[in-house]
Structures are given as C-alpha cells and as structure tokens.
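Next up, some structures in structure tokens.
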Structure P
Amino acid sequence: MISTPVCDFVRDYAASAPVRLHMPGHKGRGILGCESLDITEIRGADDLYHPEGILARSEENASRLFGCRTVYSAEGSSLAIRAMLYLAYTRSGCKGKCLAGRNAHKSFLHTAVLLDFPISWLWAGDSYLSCPVTAETVEAAILEEKEKPFAVYLTSPDYLGNLAPVGEIASVCHRHGVPLLVDNAHGAYLKFLPRSLHPMDLGADLCSDSAHKTLPVLTGGAYLHMGPDWTAEEAKAAMALFGSTSPSWLILQSLDGANPLLERLPGDIAALAPHIAALKGALLAHGFALVGAEPLKITVHAAKFGYSGEEMAEMLEKQGIYCEFADGDFLVLMLTPRNTPEELDRLRAVLCALPRGARQEMPPIALARPKAACTPRQAAFAPRETIPVENSLGRILALANVSCPPAVPIVMCGEEIDEAAQEALRRCGIEEVTVIKASPSGVAAMQQKVGLARRSRT
C-alpha cells in the first residue's frame with residue numbers, strides 16, 4: 001500500500017488541537033468545515049519548491065506510479081506549462097522558436113508573453129478546438145525553420161477528446177534533437193489504461209497533467225512529468241519563478257491522498273469500461289454522432305442531431321445533469337470511475353429520450369489564420385482598449401480574453417483581426433475584444449487599408 005505522508009502529518013497535527021499562532025488566519029476554524037486541515041509550512045511540514053520531507057516522499061510515490069520523475073503543482077497545469085516551457089527555452093540558450101499546435105490553451109500564450117519566445121503555429125483541421133497534426137506535419141515544420149526549434153508543443157487530448165499521435169511525433173522530434181512538450185491536462189488517467197496512452201510512455205520529454213480534471217484530486221492539483229534529461233531540482237526552480245509561495249495544503253493533501261487510489265485505478269477503469277461502451281452504443285443507436293477517441297470522454301456532435309450544444313446542455317441541466325462544456329456544435333461530457341453506472345444509465349435515459357431537433361446544422365466555424373503584427377509580449381504590454389467585435393476589423397489583439405472552458409484563443413495576442421477572425425469571434429459568442437490602442441489617425445488608416453483590401457477582392 002502506498003503511503004500518504006502529507007495527509008498523515010496534517011491529520012495528526014489537526015487532531016492534536018494545537019494553538020495556531022501561524023497562518024492561515026482562520027486558525028483551523030471556519031465556515032467550510034475543512035479549515036482544520038488547511039495549514040502552512042510549519043515545522044514538520046515541507047516546502048513545495050525545496051521538498052526534503054513529507055512532500056518529497058509523496059512526490060516519490062507519484063513518480064513510481066507514473067514511471068517518471070513527477071512533481072506537484074497546486075496551481076493547475078498552468079504552472080506546470082509555464083515551468084516546462086521555461087525549462088526547454090532556457091536549455092536551448094533562448095534560441096529558436098516553439099512549434100505549437102494552434103489549439104493551445106491560453107496559459108501557453110501567457111507564457112510566451114512572460115518569456116518573450118517566438119512561436120511558429122502548426123495548423124491542421126478546421127476547428128480552433130482541435131489541431132490534428134501528424135508526424136509528417138511536424139517534421140516539415142522543423143525542416144522549414146532556419147534555426148532548430150527549442151521545442152514542439154502539443155495539446156493532447158484536446159477539448160473534444162481527440163488524441164495526437166504522440167509516439168510518432170516524439171520519434172520525429174528526437175531524430176532532430178527537439179524536445180517534445182505535451183499539455184496532457186485532460187489525460188492524466190491515460191497512464192492507467194490497460195495499455196498506457198500517457199505522453200511520457202509514448203516518448204514526450206516534458207508533460208503537464210491536470211490531476212483534478214480526471215483523477216480524484218481537488219481543483220488545482222496537477223503534475224509536471226520529466227524525462228531523463230531533466231531533474232526535479234530544475235523543475236522546482238522553474239516552478240518557483242511563477243508559482244505562489246503559499247501553495248494550498250488542501251490541494252497538496254489531495255494529490256498525496258490520491259496516490260493509493262491511483263494504484264487501484266486500472267481496475268476501476270476496467271470495471272467502468274463496459275458501462276461506457278454500452279452508453280456510447282446506445283447514443284449511436286439513437287442517432288447521435290460522437291467525436292474523439294478519448295476513452296473517458298463523450299463528445300456529442302449536437303449540431304448533427306438538430307440542436308446546439310448549449311441547448312442540449314440546458315436540457316440536461318433541467319434533469320440535474322451538468323456537462324463539462326458546450327458550444328454551438330458540441331456537448332462535452334467527462335467521465336471517471338467516480339461516476340457510477342447508475343449515473344451513466346440516467347444520462348443515457350435523458351439523451352435517448354430526446355427527439356431529433358429541427359435546428360439546421362450550421363457550417364463549422366471557419367478557422368481564422370490572422371497575420372501576426374507584433375509579438376505576444378509587445379501586444380500584451382502595449383496601451384490597450386476594449387471595443388465591440390464589430391468595430392475590430394484591422395485592429396491588433398492585445399489580450400486573448402477568452403473564457404474557460406475552453407480557454408483556447410481564436411486570435412492570439414499580436415495578431416490582426418481579419419474578417420474570418422471577426423466571424424469566428426461572433427460565432428463563439430465573444431462580443432468585445434481588447435486591442436492595442438491606436439490614435440484616431442491610426443484607426444482611420446486601418447479602416448482605409450481594410451476598405452482597399454475588400455474592394456480588391458470584389
């Protein structure tokens with residue numbers, strides 16, 4: 001049985017009825033009921049960024065479970081993403097570009113703002129939520145660069161449940177001496193399938209997992225995984241640059257307490273698998289189109305059944321069922337072994353009772369390919385203003401203020417908003433954008449430029 005040193009220490013401390021003359025200010029008493037377990041770095045505890053005691057032992061347990069060096073984040077995959085990009089960029093001597101799938105989470109873009117590294121986007125598919133790049137696509141992109149890229153960056157699984165061919169892409173990257181970084185936020189559980197599909201087992205060099213998304217961990221718990229070319233000390237130093245000096249000990253206990261559960265997770269997934277298969281079979285038989293290959297995610301192409309994803313989500317909510325994400329086209333449902341077969345039966349009963357809708361399927365949102373006018377950092381630090389989308393043609397995006405979920409920017413900081421980008425923003429329900437502030441003469445010049453471009457096309 002895997003030990004839980006962090007949980008054990010905190011519970012023993014709370015049970016001793018201590019006089020708390022340290023942070024936090026609630027002193028173990030509060031309105032949530034969990035405050036007695038919420039501590040700080042008291043004697044006997046540990047320092048997340050310089051672990052030598054209970055946190056070090058807990059991370060060793062996680063490392064054994066994942067089969068690679070693994071460290072904790074109490075600030076989600078966002079912190080892990082910032083750290084692994086820093087590690088790769090500084091290892092290169094801050095040279096070269098990052099080749100990144102266009103469906104990158106906004107935390108990737110924010111890291112580019114902070115570190116000021118250049119990006120070459122990998123384009124594939126016709127959706128801003130998916131970027132089905134192949135090994136051939138990646139190799140061609142590497143060869144096109146004048147200077148060796150400092151990293152290839154993929155998001156897999158994506159929000160819709162599509163899996164990239166990580167193993168094939170890893171082989172290409174390693175042949176060219178380029179590290180492969182994977183945002184595996186939605187796929188921590190992939191390690192515990194009958195045949196692991198986890199990026200680290202497929203050849204990734206660095207990988208971030210949002211433990212809280214698919215494992216029994218509190219929101220904000222995450223992992224940074226490293227291949228043999230990286231050390232935990234390097235990772236900790238990188239995370240300390242971007243992370244809070246007051247990580248949540250509730251989250252750290254959750255990561256620690258999950259380790260014994262992960263040991264049993266393969267059996268739990270195997271037990272749930274036939275119920276998921278039966279659910280998917282019933283949905284297909286009812287006429288639903290399903291998207292993606294991720295085993296524990298069901299993505300319904302609602303538009304093909306005559307509904308928007310938002311409409312279908314609202315119908316489910318009336319029955320007490322809440323989805324992960326919905327937009328005009330898709331309904332995303334995330335499952336784990338913590339969902340019961342009875343809950344899956346309830347979902348099946350509600351969805352399979354829906355008649356085919358009358359809504360006409362709209363063409364997919366066109367994937368805009370706006371031109372970069374400046375770097376993400378230059379855009380983010382420029383004077384800015386917020387304007388309606390309808391007035392944004394020709395303007396340069398300053399901040400990618402997209403909501404989460406899915407937190408995938410349609411336009412990136414520093415890119416010029418063209419007509420395709422405008423339409424995509426509208427289709428996604430975005431009414432305002434934050435753009436670089438321009439002088440009246442500058443705005444007039446942009447409008448003239450846009451007008452000339454329109455006339456040249458007609």
Structure Q
Amino acid sequence: MYNVDAIAAYDQQVVADIKEHQGYINASNYAADLKIIDVRTYRVLMPWRGTKRWDGSAEGFSFAAFETDQGIVGIAEGVGGDELKEQVVGKNPFDPTIRGLLGLAYWDFVGKIAGKPLYRYLREVFDLDTPETTRIPMAAYTWYRFPDIHGENEVTFDTYPDHVKSLMEDESFRIIKLSMCDFEPMRYVEMIHNIRDRVGYEVDIRVDPHASWSESEALRFMKDVEDCRIEWIEEPVGGRFENIFRAGHRLRMMSTIPISSHIWLPPLQRDVKPVRYGEYPSGRYGDETLDQPLDLDVMRRHVAADISAPDAYAGPLALKRYYDTARFMGMELGMHSAYELGPGTAIRLHIAAFSFPYSIPYHIIWGNGSMPMSLHGLDAHYNQWVGDVIKGGKMKYENGCLKVPEGPGLGVELDPDLLEQYRWTEEKQKIHTEHIERIRATHLDALGWRKDRMGWVR
C-alpha cells in the first residue's frame with residue numbers, strides 16, 4: 001500500500017509550485033490588456049467512419065472564436081451558446097470571472113500573446129529540462145461497427161483482425177485500442193487471439209470494456225488473454241466509483257495485465273462522488289481541480305490502477321499535477337480520450353509535449369534517479385472521424401504519431417468552409433437519427449441486444 005502521508009506532502013508541493021506559475025501566467029497575460037469585442041459560435045455534425053451502437057453515425061460539436069480589440073482570436077471546442085457573447089464581450093480574456101466560459105480558448109490566447117506554441121511557452125515558464133518532443137504516439141481507437149449511412153465502413157467480429165491490420169499498413173499505427181462492450185467478455189478472448197494471429201506482436205493492444213463487466217468476468221478474460229501481451233485493460237468493472245476502485249485493486253493482484261484508469265489517477269476527493277457531465281464549474285478544460293485535495297481515505301484502501309490516464313478536460317496545469325504526483329507514486333502515464341476534433345486534439349498534443357517527460361522512442365525514459373518511467377501513447381478517437389473543421393483538414397498520422405502544432409497558441413485555426421460543410425442542420429440530424437434507429441431495429445439482434453422501456457440492453 002501507499003505511504004499516503006508522503007504522497008500528500010509531495011502533492012501539496014506540486015500544487016503550490018503549479019499555482020505559483022499559474023498566477024504568473026494569468027497576471028502576465030492580463031497585463032496585455034486585451035478586450036473581447038466579438039464571439040462567433042458554430043455547431044457541426046461530424047460523421048464517424050461507420051456506425052457505433054451507442055453513439056450513432058455522427059457526433060455533434062460546438063466551437064467558439066473569441067476576437068479581441070488587438071486582432072487576436074482564441075478558439076475553443078466544446079464551448080458555445082447564444083448567451084456567451086453577452087457574458088464575455090468587453091472583458092479581458094484573463095478576467096478570472098469568465099475563465100470557465102472561454103474553455104481552451106484561454107490557452108490559445110496564452111500562446112498567441114507569447115507568439116509561441118503553447119507547449120513551448122509552458123516548458124519555458126516552468127523551466128523544464130526534460131527532452132522536448134514534437135511527435136506524440138497515438139492509439140487508434142476501434143470498435144465493432146455497423147455500416148454508415150452510405151452502407152460502408154462496417155467492421156464485424158470476423159473482419160476485425162483485417163481492420164486492425166489495415167490500420168497498421170495504411171497509417172502505421174502501432175497501438176490499437178479495442179472497445180469491448182457489445183459481446184460477452186469470453187467472445188472477446190477469441191477476437192484478441194484472432195488479432196494476434198493476424199498481426200503478430202508488432203502492435204500493442206489495449207482493451208476498454210467501458211466498466212461494463214463483473215469482477216469475475218474481468219478476471220476470466222484477463223487470465224485467458226495473458227499470453228496475448230495486452231498493453232493495458234481500462235477500468236473493466238462497473239458500478240459506483242468505490243466498486244471500480246475495489247475491483248481494480250483485487251484484479252491487479254490476480255493478473256499480470258496492467259490496469260489503466262481515468263478516474264483513479266490518483267483520486268481527488270470529488271472523484272468518489274458521481275459527477276454528471278456539465279457540472280464542472282470552470283468549463284470543460286478548466287484547471288479548477290488544482291483546488292481539490294487527494295482522497296487519502298481511498299488511497300489507504302485501494303491501489304486501483306497501474307497507469308494514470310486522465311481526461312484532458314482538466315487543462316495542462318491540472319494534468320501536470322496528476323502526472324507529477326502519479327510518477328511519485330510509481331504509476332505509469334497515459335491520456336484518456338473523449339471525442340475530440342482538431343482543437344481538442346491539439347490541446348491534448350500540447351499537454352503531452354509539456355507534461356510527459358519523454359522523447360521518441362517513448363516506451364522507457366530514464367528520469368531523475370535510477371527508476372525507469374514507462375509512458376504510453378495517447379488514446380484517441382481522432383482516426384475514426386470522416387473529417388475535421390481546422391484549416392488543412394484532418395491532421396495526418398505519421399508512423400502512428402501526430403505532430404504537435406507549431407503555430408502560436410494551439411497552432412490550429414477553424415476553417416470557415418469546413419465549418420459550413422459539416423454545419424449541423426435539423427435535416428442532417430434527422431438522417432443520422434433515422435439511420436441509427438434502422439440499425440438498432442435490424443442489426444442489434446445479432447449482438448443479443450433487445451429494447452425495453454430503459455432502452456437497449458443485453
């Protein structure tokens with residue numbers, strides 16, 4: 001078990017250091033004396049490659065562009081609404097009262113005022129001497145998928161191994177993440193062995209049951225695929241957070257497969273209580289979690305994960321806190337993915353280049369002292385999008401990596417033509433909604449799913 005008192009003391013030092021730099025970043029940029037004079041908001045409907053059972057064939061996104069009196073424009077993903085303009089116009093973007101409304105546009109402004117890519121600015125502010133990288137290894141997220149609205153891009157149980165092989169050949173992915181909640185766990189044992197037979201050991205495989213299995217199901221699965229060299233399994237057991245922690249703790253002692261978590265990483269006091277989407281007080285990419293202490297009681301009871309893989313919602317400073325404390329605890333590092341397009345992917349790349357202490361090759365890096373530090377490529381859904389809304393279109397994978405954007409700020413800009421091309425309309429939404437209903441009515445019986453008053457269930 002952990003020496004929680006030592007961890008808490010170290011974490012307090014980390015937070016104090018970060019807050020000191022946070023104050024400097026905000027004060028120095030506030031002094032630029034910018035004023036927001038206009039806000040433009042956009043809503044798009046981005047098609048997936050194929051159709052996901054639970055999300056359909058497209059996903060909705062919102063964006064905002066904040067223009068200042070000095071001609072600097074900060075962009076944000078996951079921010080919008082008719083009331084946004086009246087809330088921020090006339091105010092300095094570094095006014096703490098509107099911090100949560102700007103989302104990641106705050107960090108876009110930070111880099112643009114400095115005239116530097118965000119990650120480089122942050123590295124200079126924190127005086128980091130870790131190796132600088134400009135390419136971040138990415139995992140290709142995959143799932144069992146139905147045909148899209150054009151009848152294309154289907155991936156079945158039988159074609160899954162060939163699909164993985166194509167990702168390796170076409171875009172040189174070396175990390176594949178498998179979504180595993182459509183079939184019973186034991187059927188996925190067969191799938192993973194089939195994938196290994198098809199692609200060999202040239203690709204790392206990580207699996208994500210979406211916290212949908214029982215502890216006994218997870219243990220049987222993990223024992224049966226130990227010979228397949230699984231990179232990690234992400235939170236296999238569902239229920240309340242306490243149950244996820246308890247199951248992770250026990251499974252770590254009964255299997256050689258590492259467990260990753262974006263909940264227990266190390267845990268904050270707030271994290272032991274379910275939090276509904278949209279309840280974060282400082283916006284999707286805010287750093288408000290710096291004010292949340294570690295949950296020492298949970299840490300005394302559980303060692304629930306091997307790999308700390310937080311969501312990028314918390315912002316670069318909060319994630320640096322997670323990573324620094326996780327390294328002190330001996331955890332390995334990763335980054336979880338939600339659904340991001342170009343701006344959201346860009347902030348994740350900058351965070352990794354700032355917070356991860358690695359250079360390519362990334363598997364092992366020797367840090368201070370003699371302990372090796374293991375790092376993992378970033379989770380990503382990005383490979384599954386049909387397109388993007390940034391200038392130049394989708395970022396290009398090179399040898400399974402994405403380059404960190406080198407322009408000032410986030411280094412990406414919204415493209416008016418692509419925003420129009422993928423603009424959300426009621427007609428587009430209707431087409432995709434009708435499509436997923438047809439899928440549910442005609443295909444889900446093959447997966448053993450049925451519809452009742454609570455929705456689609458196994």
Structure R
Amino acid sequence: MLWTRNFEQVLDHVNTYSRPSELKITDMRVVDIVDAPMHCTILKIMTNQGITGYGEVRDGGSRNFALALKSRIIGENPCNIDKIFRRLKQFGGHARQGGGVCAIELALWDLAGKAYGIPVYQMLGGKFRDRVRCYADTDVEGKHTGKQMGEALKKRMEKGFTFLKMDLGIDLLYDEPGALCAPLGFVRELKEASENYNPISRNVSMEDRIRRNHLYDIQNIPHPFTGIQVTEHGYDILEQYVKDVRDVIGYEVPLAIDHFGHIGVESCIKLAKRIEKYNIAWMEDMIPWQLTSQYARLAKSTAVPICTGEDIYLKENFKPLLESGGVSVIHPDILTVGGVLELKKVGDLAQDYGVAMAIHMAETPISAMAAAHVSAATENFYVQEFHSVDIPWWNDLVKKGVKAPIVDNGYITVPDLPGFGIEELDDEVIKEHLHPDYQGIWLPTDEWNQDYSHDRCWS
C-alpha cells in the first residue's frame with residue numbers, strides 16, 4: 001500500500017501533455033523588477049507544448065545579455081541542456097557578463113524537469129540533504145556601531161537563522177579622522193561615489209551619464225592601485241566593531257564578513273590578524289579573485305578562512321585558486337558561474353581540494369530554488385545565501401508551486417515538485433515592483449528573433 005501511494009504521488013507530478021522528444025522552444029520573454037533586494041531580470045522560455053521554464057539574469061545585470069542569445073535557442077529542444085549551453089557559453093563572462101548564459105541555462109533545467117515530471121536535484125544525481133541551510137546577509141547601512149549590527153544579527157537568529165554574515169569595511173572609517181591613509185582627497189571622492197552612484201536608471205541625461213561613469217570608475221579601481229591604507233587607529237575601530245557584534249550574538253553561531261573596501265593585500269592581512277580571535281567563518285572577496293598569488297599569500301598569513309568566487313565564470317577559472325591553496329571556501333553565484341550544471345561541477349571540483357562550497361545568492365525565488373537544488377545534490381555544500389530576509393513580498397512572487405515561506409526557520413526544504421518547484425509566478429506582484437524604465441510585463445521580444453553573428457572562439 002505504501003508503494004502504491006508513492007507511485008501515485010510520482011504520477012501526480014508527471015506532465016501527461018509533455019512529449020520531451022518533441023519539445024521545442026518557441027519564445028523567450030523578460031521582465032525587470034527592483035528591490036528584490038536588487039534589480040533583477042526574470043526570464044521565461046516558452047515551448048510548443050505549453051511548458052514554461054523560468055530563469056534569471058544576475059542582480060544588477062543587463063537583460064540584453066540574455067536577449068542577444070534568443071535567436072540561438074529558438075526551435076531547439078530545451079531538454080538538450082548541455083548542447084545548448086556549450087553553444088552559448090562563449091557569450092558569457094565573469095561577474096554580470098555571465099548573466100544571459102546563466103539565465104537561459106536555468107530556464108532549460110526548469111523546463112526539462114517539468115517535461116519529465118521530476119525535480120532538478122534528481123537529474124543531478126539525487127540529494128545528500130532534504131533541507132538547505134541558509135545564512136542571512138546583513139548590510140552595514142544604518143548600523144554604524146558593532147552593537148547596532150549585533151542587534152540586527154540577533155533578530156536574524158530569532159528568525160531561526162543558524163549562520164550569519166555582515167558587512168565590515170572602510171566605509172565605516174570615511175568620517176573618522178586618522179583612520180585611513182590615502183592620496184589627499186581620494187577618500188572624500190570615494191565616499192561621494194558610494195553615496196551617489198545609482199546604477200538603476202537607464203534614462204538619464206548626458207551630464208548625469210558622464211557623472212555616473214566617473215563614479216563607476218572611482219568604485220572600480222582595483223585594490224592594489226587605490227593607495228588606501230588602514231591606520232592602527234582604523235584597525236582599532238574595525239576590531240572593536242567585530243568584538244561588539246560578538247558580545248551581542250555570542251560565539252555559538254558562525255559569522256562571515258564581506259565588503260571590506262578596496263584596500264591592498266597587506267592591509268587585508270593586518271585586518272585578518274586583528275579579528276582572528278573572534279572566530280570568523282570566512283572573510284569574503286577581500287581582493288579581486290583574479291589575483292591568485294595574492295590570495296595564496298593572504299590565506300597563508302591568517303587562520304581566518306578566505307573566501308571568494310561570486311564573480312567567477314566557469315569551472316576552469318576556479319582551478320588556479322584551488323590549486324594555490326588561496327581559499328578555504330568558494331562562493332560561486334549560480335547566475336554567474338554558468339548555471340545549474342556548472343555550479344555542480346564547481347562544487348565537485350572544490351571537494352577534490354578539501355574546500356567547502358557556499359553559494360552567493362541575492363536574487364528572486366527562481367535563482368534561490370535553482371541554487372537549492374544544486375545545494376541538495378552537492379556533498380561538500382556548506383551554506384546558501386539569503387539576501388531578502390527584509391523583503392516582505394519576496395515569497396509572493398511565486399503564485400503556484402513551492403510553498404511560502406520558501407526560507408523557513410533558516411532553511412529551504414527542497415520540494416519534490418518538477419523543475420525548480422515554481423510552477424507559476426504572480427504577475428500582479430511583479431507589476432507592483434517593475435523597473436521604472438521597463439514598465440511592460442512579458443512583452444514580445446520578436447526584434448531579437450533574427451539577431452545573429454558568426455561568432456566562435458576559434459578558427
């Protein structure tokens with residue numbers, strides 16, 4: 001009798017209208033929302049059998065990275081995921097440049113799962129865990145003292161989170177005399193850039209565009225070239241901040257730290273040594289991920305675990321860091337790394353080096369659930385980010401499928417529903433949070449149907 005019930009439950013998930021071998025992609029459309037907590041482009045791929053798959057461009061990325069690939073997938077069978085990915089992957093890149101490839105790759109996995117009536121984790125080899133632990137990220141805005149940050153983190157713990165992350169950076173020192181040493185006027189300019197840079201609007205005047213480009217350039221000077229050094233007074237302040245946080249939250253819960261600011265590796269080493277005693281789970285993205293030798297130097301100089309990876313595209317680009325011993329934790333984003341399968345490959349590669357995989361995620365329920373399926377199916381998974389704790393409507397984006405709250409008591413319970421578990425999004429909720437410059441919802445994208453160029457990365 002038990003076997004019968006389970007068999008019937010399986011049949012409940014089978015799409016009887018689906019003929020996977022005859023499935024064809026017929027259209028692809030997007031919609032842009034803001035404050036989720038970031039600007040996100042949601043993508044859906046439609047088929048000749050009425051099955052829809054959802055994907056997502058990484059937070060802050062451009063929808064055009066995805067739309068430019070539409071002509072390369074129309075008419076294809078979405079179940080041929082790896083074939084299509086290998087065709088598209090040359091059009092991706094690090095950070096937000098991988099957003100288009102990843103968005104489509106996610107939608108293909110969602111479609112395939114729905115076509116075959118099985119959850120994505122099952123297509124990845126099954127699961128190691130039924131629940132995925134999430135950590136609650138907490139930015140520094142409005143929390144200028146360690147006690148204020150500690151109280152904010154304490155509220156996360158009261159919601160059931162068993163792993164925490166906070167910001168700790170040189171922006172806390174901008175207004176503190178004698179805390180930073182830098183070329184005269186540069187700290188003031190950096191502060192202005194952080195306070196005034198607004199990447200959301202696409203409809204700006206030429207004057208505003210030039211100003212925005214300038215602020216962008218200021219924020220993107222690589223760490224070794226800024227000339228910014230933290231003074232002993234500055235280290236005292238930052239150390240006290242961490243101590244005050246620990247005094248509030250205690251030492252039983254892991255605490256990771258992010259957003260240090262653009263300081264050189266020498267300053268990073270000094271800071272790491274100052275806060276070792278506070279049992280830090282990891283220090284994240286302290287320098288650009290490309291600087292492999294500096295990461296190795298940093299890791300060998302401190303007992304604090306070193307972490308990076310959210311801006312790395314494709315498995316092979318993680319290998320130098322892993323081989324160098326520069327990281328104890330890798331932190332890929334499913335919307336940058338290459339999508340579902342590439343994230344799984346990265347996790348398996350890291351395991352060979354004894355490195356745990358945490359997952360960066362600051363997007364909608366689509367990427368959260370996609371990442372959760374990979375987290376469930378990866379043995380060396382550590383913890384997955386949840387950046388939308390304070391977004392009251394975040395769960396409401398899902399109209400049908402996985403039940404709210406998606407993150408419950410600090411965990412995502414991985415559903416046995418087909419695909420990612422999101423059958424339908426709620427268009428009414430989407431309409432309430434549309435990007436100011438992209439007010440249409442799921443508008444036709446026929447202008448991208450014929451876009452094509454003879455691109456290949458070899459001759």
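Bear in mind these aren't lab numbers, they're just calculated from the coordinates by the rules spelled out. Everything numeric in this text was worked out from a predicted model, so none of it was measured. Cβ atoms are built from the backbone, for glycine too; each structure is taken alone.
Brief remarks follow.
- FRET efficiency 1/(1 + (r/R0)^6) of positions 56 and 376 (r between Cβ atoms, R0 = 25 Å, to 0.05) - structure with the largest value, from P, Q, R: R
- Highest-scoring label, criterion being mean count of other Cβ atoms within 10 Å over residues 208-215, among P, Q, R: P
- Test item: Cα extents along the principal axes in Å, for residues 88-303 alone calculated as 52, 42, 29, pick one of P, Q, R: P
- If mean count of other Cβ atoms within 10 Å over residues 312-319 is computed and equals 16.1, the structure in P, Q, R: P
- At a computed 2.3 (distance in nm of label points 7 Å out along Cα→Cβ at positions 48 and 136), which of P, Q, R: Q
- When distance in nm of label points 7 Å out along Cα→Cβ at positions 400 and 424 is computed for each of P, Q, R, the largest belongs to: Q
- Of the structures P, Q, R, the one that -0.23, -0.31, -0.39, -0.70 was derived from, the read-out being log10 I(q)/I(0) by the Debye sum over Cα atoms at q = 0.07, 0.08, 0.09, 0.12 Å⁻¹, for residues 192-391 alone: R
- For Cα extents along the principal axes in Å computed as 77, 57, 49, the structure of P, Q, R it came from: P
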